[in-house]
1. Taking 0.90 as the value of FRET efficiency 1/(1 + (r/R0)^6) of positions 13 and 37 (r between Cβ atoms, R0 = 41 Å, to 0.05) derived from one of the structures shown (1, 2), identify that structure.
2. Among the shown structures 1, 2, from which was the value 2.5 of distance in nm of label points 7 Å out along Cα→Cβ at positions 29 and 53 calculated?
3. 4.4 is what came out when mean projected area of the Cα convex hull in nm² was calculated for one structure; which of 1, 2 is it?
4. Suppose you compute helix-only ellipticity at 222 nm (-39500 (n - 2.57) for each DSSP H run of 4 or more, over all residues; to 500) for every structure in 1, 2: which one lands on -23500?
5. Given that FRET efficiency 1/(1 + (r/R0)^6) of positions 21 and 45 (r between Cβ atoms, R0 = 30 Å, to 0.05), derived from a single structure, equals 1.00, which label among 1, 2 identifies that structure?
6. A value of 0.00 was computed for FRET efficiency 1/(1 + (r/R0)^6) of positions 5 and 61 (r between Cβ atoms, R0 = 25 Å, to 0.05); which of 1, 2 is the source structure?
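Read-outs: derived from the displayed coordinates by stated rules, not from any lab. As the structure is a computational prediction, the values presented were derived from the model and not from experiment. Cβ atoms are built from the backbone, for glycine too; each structure is taken alone.
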Structure 1
C-alpha cells in the first residue's frame with residue numbers, strides 16, 4: 001500500500017509539472033484541460049494535481065510509520 005501511494009504521488013507531481021510548463025494546446029490529449037488553440041497554462045489543474053500528490057505522499061508516509069511501530 002505504501003509503495004502504491006508513493007508511486008501515485010510521484011505521478012501526480014510529474015503531471016502537475018507538465019500542467020505548469022506546457023500550454024493547454026500542447027498538453028497530451030489524454031490529460032484533462034487539453035484544448036486546441038489555447039496558449040495559456042492550466043494553473044488550477046496543476047495546483048490540484050500537485051496538492052493531491054503531496055497529500056498522497058503524506059498519507060503513504062503515515063501508513064508506513066503506523067505499520068513500522
Structure 2
C-alpha cells in the first residue's frame with residue numbers, strides 16, 4: 001500500500017532503513033567469517049612452526065654427531 005501522505009512516507013523510510021540494516025548485517029557476518037578463517041590460518045601457522053622447531057632440534061644433534069663420527 002503506497003500512499004503519498006506522511007504515513008506512507010514514514011513506512012517507505014522504515015523499509016529503506018530495514019534494507020540498509022539487513023545489508024549491513026550481512027556484510028558484518030561475512031567480515032566475521034573472514035576474520036575467523038584468518039585466525040584459524042594464523043593458529044595453524046603457529047602450530048606448524050612449533051612442530052618444525054621440535055623436529056629440527058633433535059635432527060641437528062644427530063647431524064652434528066654423525067659428522068663428527
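1. The structure behind it is 1.
2. It was calculated from structure 1.
3. Working: 1: 4.4; 2: 6.1.
Here the read-out was taken from 1.
4. Computing helix-only ellipticity at 222 nm (-39500 (n - 2.57) for each DSSP H run of 4 or more, over all residues; to 500) on every structure in 1, 2 gives -23500 only for 1.
5. The value was obtained from structure 1.
6. Values: 1: 1.00; 2: 0.00.
Of the structures listed, the value fits 2.
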